[in-house]
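Novice: In what follows, structures are represented as structure tokens.
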Structure P
Amino acid sequence: MLKLPPPIWTLIYLLLGVALSWWLSWPTLPGLPLPLSGMALVVVAFVLPVWAFVLFRREGTEIEPTSPTNRALVTSGPYRLTRNPMYCGLVLLALGIAIWVGAAPMFIAPVAVFATANWVHIPFEEAKMRRQFGAAYDDYAARVRRWI
């Protein structure tokens, strides 16, 4: 699962949600879709990852999670609130699209994105950061939650 980047997994889960929704004739949840709320959440979902990307570039470190090393441990900006703002953004993006569309099967996507990030990608990245940054990463992880 680590060979494909997290945004690709998000796209796969969204496409599976669309296929399942289509196959089930787009069953909706009561009160949904909420197009404006979903669209707003999609827009908001880009804030954390873009901010994080800018910080990574400013620090001159790699954004690719599978890179052998990172030049810096970024702990400012959104990283003061969560250790994983990019993954938070992907979950919010999938949730926003699910709310926007309103089909019940679409809500599988944000759950799957969260599960894949939480139990596959993040543990790999945390182990790498611990090996590379040692006590500095442990101190950071003790101060800042994995999610919000």
Structure Q
Amino acid sequence: MAAPEKVQEEQRIAFCIRQASMGYAWLEKTLWGLRDQEAGWIGAEVRNSNGSHDLGPLQINSWWVPRIAAQVGHSELQVRHWLRFDPCFNAEAARWIFLSGLRAAKDYRVAIGLYHSPTTWRQRRYSGSVLRRIRARFGEKVFREPMPTGK
């Protein structure tokens, strides 16, 4: 992708992350951490070793497609397309997945891990990596306020 096209794509993704955060700075920072960790792009469809695919800028696993389709009342085919090619739909799906995990776990770090995997050791490793990316982007003092608990 040519440099101006890449810049334009990143600007679209940034707009969508801001929009998906609903004005909550902590949620925007979280979505940026997930984005930086996943490093997807508009149109991405990356095959995993288990046969699933990671889709779009925030690399939403295709395991989520039926669940998201049920939530939005559209076909799985349409949802899969939106996850790949609509960066705002992708960011909103990432928000929904993360907040669902936060409501279930009532723990910010666990919710980040749940975004990635149901396996505890993978959650811990992933969460640590995302938190490092958030600190790298926003500074060491990014977490000086208490983490949300999903209550």
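Any read-out appearing in this document is the output of simple, stated calculations on the displayed coordinates, not a laboratory observation. Computed from a predicted model, the values in this text were never measured in an experiment. Cβ atoms are built from the backbone, for glycine too; each structure is taken alone.
Novice: Given a computed value of 2.3 for distance in nm of label points 7 Å out along Cα→Cβ at positions 20 and 132, which structure among P, Q does it belong to?
Specialist: Q
Novice: Out of P, Q, which one gives 35 for relative contact order in percent (Cα under 8 Å, 6 or more apart) as computed from the coordinates?
Specialist: Matching structure: P.
Novice: Out of P, Q, which one gives 11.5 for mean count of other Cβ atoms within 10 Å over residues 44-51 as computed from the coordinates?
Specialist: Clearly, the read-out refers to Q.
Novice: Still on this model: As an exercise: FRET efficiency 1/(1 + (r/R0)^6) of positions 60 and 100 (r between Cβ atoms, R0 = 41 Å, to 0.05), calculated from one structure in P, Q, equals 1.00. Which structure is it?
Specialist: Q
Novice: For FRET efficiency 1/(1 + (r/R0)^6) of positions 36 and 124 (r between Cβ atoms, R0 = 30 Å, to 0.05), which of the structures P, Q scores highest?
Specialist: When FRET efficiency 1/(1 + (r/R0)^6) of positions 36 and 124 (r between Cβ atoms, R0 = 30 Å, to 0.05) is computed for each of P, Q, structure Q gives the biggest number.
Novice: For structures P, Q, which has the highest computed value of Cα Rg over 2.2 N^0.38 Å?
Specialist: Comparing P, Q by Cα Rg over 2.2 N^0.38 Å, the maximum is at P.
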